[in-house]
Structure 1
Amino acid sequence: MILPNNRNNQLAFIVLIALFASIVIFRIVNLSADTPFGISTGQELSTDPPQYTSFARNQALFGNWEIYYTRYVFFVNNITTLMAYPIFKIFGTGRAQSNFVATFFSLLTIFASFLIWRKKGYPFAIASTAILGFNYIFISYGKMTFLEVTTLGVASFAGFLLLCEKYRILTSFLSGILFAAAAFYSKLLAVVFLPLALVILLIELYQMKKPAIFKKFNPLYAFGIGYVVIFLLWLVTVYLPSKGEVSGYLSEISTGMYGAPKAFESVKMFFVQLFSYGFDSKLWAKQPITFAIGFLGAAAVAGFLFSPKKEILQKIDRIDLFNLLWFVGIFCTLFPWNYRPLRYALLIFPPMCYLATRWLFILSEPRNKWGKRIWPLYLFSLIAGAIVTFHLLINPHFDERSLELVLKYIPFGIL
């Protein structure tokens, strides 16, 4: 059941309906409005979104996806383009119509996340959904047709299917299709979800305690088939016909325009990139509370996962692990690079809101539920606390940002 059906949960039902109604209204009212001034430190809000729907606009107006020859085959063969075309064809072209596409995927992200979170109980799901749904950055960026918004919607729904408890073969197969589509037909950054999904599926099979499970057709194999099918489709229809354009574009956006990741130049630069992620884009400065409790929630969940002295894998909560791996995986994928715009970080928002809520709920739990071993919780909390402290101290000095400033504040964060 998506909605609570117990009479004792009537209040939760009313709150849930009011919550989703508010979230939808916040997004669909005045779809053509400009984003708030100063939310981005770059020009991405005015330059990037139009190019992602320009091919759908061309097809709707002129009957041709590409009026001029371009090398952006990724954008032509993209879920955003395919979704925008019927909208433009039926309702005409315009900023509101374009933003409706992004709004659809941002709402899909919220709804799919709620479906996952409700397994932790409706109070938890409502709190998590509220934190994500009313996030200032997610509201503003979620109305713009960035590929990250589309990717987030598709990947979130894929995550819901991955964690479904019924029809595991079918849902795992569909999850593989959607995770692959999020990567190859939206944003290649989404390949980070592949190892995440494989870990979740392997733990699921381990927890079944059936040694012969790998000899039978199981969710892992179904997921792999779905993923490979989409990859092969992309290989045949996109990569092979336009190998030069695809390779050139990937080379340009990885190291061609901004150089090799500084984090791999030296140990010093590794820690500079690690600690400073989010500082140059004001990512954490715009949401200091969610940032702080989200990182502390990640530390708490990591500590709990390692707290059992025996049968750790058997006792792992797969919903906790899924959100933790998502959060850590995206963070570790983004921080080494030299170009780190705020829109890339949208992919970290759902797990961060989940982990923030977990931390809030953990505060109400007695200590005897924290597991047998407490030291992992303390260790991960120290690491998270160092990053949080660094940003809380350095954020007021944004206008003075420099390598020297970052190096100056890293010791304060650690101490």
Structure 2
Amino acid sequence: MGRKKKPALKSAPVAPATGAVSPPARTPRRRGLWLLLVVLALLAWQRGWWWTPFMHARAEKYLRAHEAESALKWIEATRWLVANDPDNWRLEARAARQLGDMNRVRQALQRADDAGLDRQLLLREQILARAQSGQMREAELHLGRLLADGTERVEEVCEAYVYGYLRMQRLGDARRILDAWIDDRPEDAWASLLRGRVRSVARDFSGAEDDYRRSIELDPLRPEPRVELAKLLREQNRSDEAIPLLEACLDRPGFEARARVELAYCRKLLGETDAARSLLNAAITIDPEHLDALKALGTLDFELQRFAEAAEHLQSVYRLAPYDDESRYFLAQSLDRLNRSAEAAEHYRYVEEARAAMLERQTLNDVLASDPRNVEAIARMGELHLRYSNPQEGVIRLLTVLELEPGHKRARELLAEYYAARAEQDPSYRSQAEEFSTH
């Protein structure tokens, strides 16, 4: 007979440790609920349901503060969530308008239209883009309505029209808008800054200084009026007053390089060339493609007879801005000193043509001052800017021509050539080249 099996010993129950809580059992129903919530969260993240309104609000905040670069970071991040949101394209157009990049404005508004942006919102942005581009004939028809429209910030409307009037040399009209803006909202620091710029263009330097100082008083943390006031003071040989303003901006985001360039000019005027050179090198370390820093350092090196260094920096300027005739002149001089006369000759030829174009632009400015809708003068001005000055300004002038005379052949030819050249580097410009070449 086999042995009887002993009954298994049952473990005595163990008392739970003091303070310990047993986790609740996960029932199938609870697990299913958690799974559903996770799936919904992933879908919401994918479609931007949660984040898009928040990110648009952040972009709007930076646009109101005139910090377009920061706004663009939020706009581009939103595009990662929602690739073709019409409001996101509209925000990009507004940011590009603040930066003065009218090509990007045009592209963003076309994308917004394709994505189904509300027609009234699209029309408003198109009008503001035309105004800022100086296409005032149509834009002026809408000014009163836009100023009275509660859905659009009055400041944004005023700013677009001020820049448009400035572009067309209508300084009196720009001043009228700014004076009314400041009378209505005397606490607006940006309005004082803009009026300072207009007064500076009009060579009312005392008035410009007053406006810049008022802007600083209203918004002590904003760097723009400090830097622009410092530049104004430096140009009046008041570098000792400009230096403290610039030193306060050296660590301000977006102004680290610009403030160092202006400070370098001040140090140079005071005879402190080593300090100036150090500041310019620091600016280029911060932003290797900072045109003003590269140009200032190249020019300073030329004056110090450091011709190899000067040529290197000025070649960088030429690569980034081939229309800058002053830097090309110093580049030619530097190349000559390095016995590279064949290279220098090309730059000398361009400088001679560009300076003749500058004289012609001065004559055209006189014509446009008395006849601002002279289509042929505007077209020629656009061509000269396109070839010898600022291509973006040239495009804007030529678009103004087409607003006044849609079938203007020369303006269309020049725009088609410009966009075709851009399309070789960036295919997104091909449609614009075709738009102007097919009419």
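Bear in mind these aren't lab numbers, they're just calculated from the coordinates by the rules spelled out. Every value quoted in this text rests on a predicted model; they were computed, and no experiment measured them. Cβ atoms are built from the backbone, for glycine too; each structure is taken alone.
Supply the structure label, taken from 1, 2, corresponding to FRET efficiency 1/(1 + (r/R0)^6) of positions 305 and 361 (r between Cβ atoms, R0 = 41 Å, to 0.05) with the calculated value 1.00. Each step should come with its number before you reach the end.
Details: 1: 1.00; 2: 0.75.
Here the read-out was taken from 1.
Can you spot which of 1, 2 the value 2.7 was calculated from, given it is mean projected area of the Cα convex hull in nm², for residues 81-120 alone? List each step's numbers first, then the result.
Details: 1: 3.0; 2: 2.7.
The correct label is 2.
Hey, helix-only ellipticity at 222 nm (-39500 (n - 2.57) for each DSSP H run of 4 or more, over all residues; to 500) derived from one of 1, 2 reads -24500; which structure? Could the numbers behind the result be given before it?
Working: 1: -20500; 2: -24500.
Derived from 2, not from the others.
Could you tell me which structure in 1, 2 was used to calculate mean count of other Cβ atoms within 10 Å over residues 185-192 as 17.8? List each step's numbers first, then the result.
Working: 1: 21.4; 2: 17.8.
Of the options listed, only 2 reproduces it.
From which structure (1, 2) was mean count of other Cβ atoms within 10 Å over residues 193-200 calculated, if the value obtained is 23.0? Mind showing how you got there, number by number?
Numbers: 1: 19.4; 2: 23.0.
Derived from 2, not from the others.
Thinking only about Rg/Rh (Cα atoms, Kirkwood Rh), which of 1, 2 has the largest value?
On the way: 1: 0.96; 2: 1.16.
Structure 2 comes out on top.
So relative contact order in percent (Cα under 8 Å, 6 or more apart), computed for just one structure, reads 16; which one of 1, 2 is that? It would help to have the intermediate numbers written out before the result.
Working: 1: 16; 2: 6.
Label of the source structure: 1.
Where is FRET efficiency 1/(1 + (r/R0)^6) of positions 137 and 257 (r between Cβ atoms, R0 = 25 Å, to 0.05) largest, in which of 1, 2? Walk me through the numbers before you get to the answer.
On the way: 1: 0.55; 2: 0.05.
Max of FRET efficiency 1/(1 + (r/R0)^6) of positions 137 and 257 (r between Cβ atoms, R0 = 25 Å, to 0.05): 1.
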